[in-house]
Structure formats: structure tokens, C-alpha cells
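Undergrad: Have a look at these structures, which come just after this line.
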Structure P
Amino acid sequence: MTLVDTSAWIEFMRRMGNPRVKDAVASCMRLRMAAVTGPVITELIAGSKNERERAFLAKIVGLCSEVAFLDDWWLIAGELKQTLIRKGVAIPIMDVLIAVAAKESGMPILSADRDFETLRRYALPELQVELIS
């Protein structure tokens, strides 16, 4: 399984999206290896422009495995965010939540967002990131 980040889904859905990202997401979907988690779903729905997009997103999410956020992961995410703040590294909290879900479930993250590389470098070296840009 691969946890597909919001940035990769956005590229996948764009008509003129990055072909390498589109191919990577399509491959995960074809192999039934794509996973999502609550923070990814939240970001996608929040960014949708209309009911048609929301329906499309619901269909995509329905084809993926869902990584449920476990209770103790909230504490892990809070501690990770605090570590980043102390190091002067600004990473959005949603990316921290997505990274915790990936790490704790043993999945790599497929992303077009360099924040996950930064997160790995400064605070979470065991995070597996497939960055496609």
C-alpha cells in the first residue's frame, strides 16, 4: 500500500497535471495499492470547487483503502509538530498528520510536496517518501 498525499491527488485530477505524478497515482489505483487518510480526504473536500468535483472525489476515495487515524497518533503528531517548531521548521499540521499516518501504518507517501522530504530530514528519518516533481 502507498498513502497518496493531497498534492499527488490534485496533480492526478488536473487536466494538465504533472504526467509523472498522474502515472504514479494511476499505477497505485490500478494495482489497488492506493490509500488515503482523514487529513487527505479533508484537504481534498475543502479544496473542491463544486458538487461534481466532490462526487468525483468520493468515487476516488471509495476505490482506495482508508488508513484510520488511531487515538495515540494524535499525541505522536503533536510531539512531532513541537519538535519541528523547536527546530524552526514550518510544516503545515495537515502534512504532519499525513506523515504520522504513513509512518505508523508502515506505508510510503506518494507526494508532489517537498514538505515531506523536509519533515523526514529534520524530524522523521524513517518516513518513506516517494517525491515526484
Structure Q
Amino acid sequence: MPVKTFISFRGEDEFKVWTLRGLAGFRNIPFEMDDVSLRNSIDSTDEQYIKRVIRPKIQSCKACLCLVGENTHRSRKWVPWELDMAQEVGARVIAMTFKDTGRAITPAALTRIGVVPHVWDLDWLYDQLSR
């Protein structure tokens, strides 16, 4: 049974996240995920408004998956805020690097909560999101 999951990632990695979403829906791959992340960008620069949109999505999840790309460690606002919010609401935080980014720098927000990104592995991810 899939776990309701929020995906935290840096905006520049959106295409890779869509690829993962596609894999999650592909029936020949043993992977399921109930993804409640934003599928459309929020057309606003109002930080409080953006948080009001994202907060309930994170609050409704059992897990938060941080997908780590080459520049995720440079995110100073949204990835750290999303991970902090996930911790605040008791969602389990896990992290995985993208397939082409095995040596990515771990974001400080993950280090602070003791989460080490796993290398790209859909079987591992399936196992983590099936708990």
C-alpha cells in the first residue's frame, strides 16, 4: 500500500521529478506512491501565501521524500522549510539522489535532521514508502 508522500526538490529538477512520477505510475515497475506534491507552480511571490498552499499538503502526508540533485544543497528557502514542516508534523523524512547525481552534496537541512540521501534505487524507495 503506497504511503501518502510529499516530494521536496529544487525547482530546476522538476523534469526529473516528473520522470519519477511517471515511473510510479508505470505498471511494470514495482513502485507505488501517493504523491501530493505540487504539480503546478504557484503563481505568486508572496511567501506567506505559498506556505499556506504547501503546508496542508505536507500535513496530509506520512512521508516526505527529498530528491537531491546537483544544486539541492543551495536551496536556502523552500527545501529546508518543507523538510522542517515535515518534521514538525511528524512525517517521516527520507532522501534519495537522482540517478545522474550520485555524488550530490547533502543539503544542510537533511544533515541537521540526520538524514543521509540514498543513491537512486527504486526498489529501496518502494521499500521505504511501503512501511
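Undergrad: -18000 is what came out when helix-only ellipticity at 222 nm (-39500 (n - 2.57) for each DSSP H run of 4 or more, over all residues; to 500) was calculated for one structure; which of P, Q is it?
TA: P
Undergrad: Given that Kirkwood radius over Cα pairs in Å, for residues 8-71 alone, derived from a single structure, equals 13.3, which label among P, Q identifies that structure?
TA: Q
Undergrad: Given a value of 33, 22, 21 for Cα extents along the principal axes in Å, for residues 48-119 alone, point me to the structure among P, Q it was derived from. Before the final figure, lay out the partial values.
TA: Numbers: P: 42, 24, 19; Q: 33, 22, 21.
For Cα extents along the principal axes in Å, for residues 48-119 alone, the value 33, 22, 21 is produced by structure Q.
Undergrad: One of P, Q was used to calculate semi-axes √(5λ) of the Cα gyration tensor in Å, giving 21, 17, 15; which?
TA: Clearly, the read-out refers to Q.
Every number in this text was worked out from the coordinates using simple rules, so none of it is lab data. All figures in this text were calculated on a predicted structure; none of them were measured in a lab.
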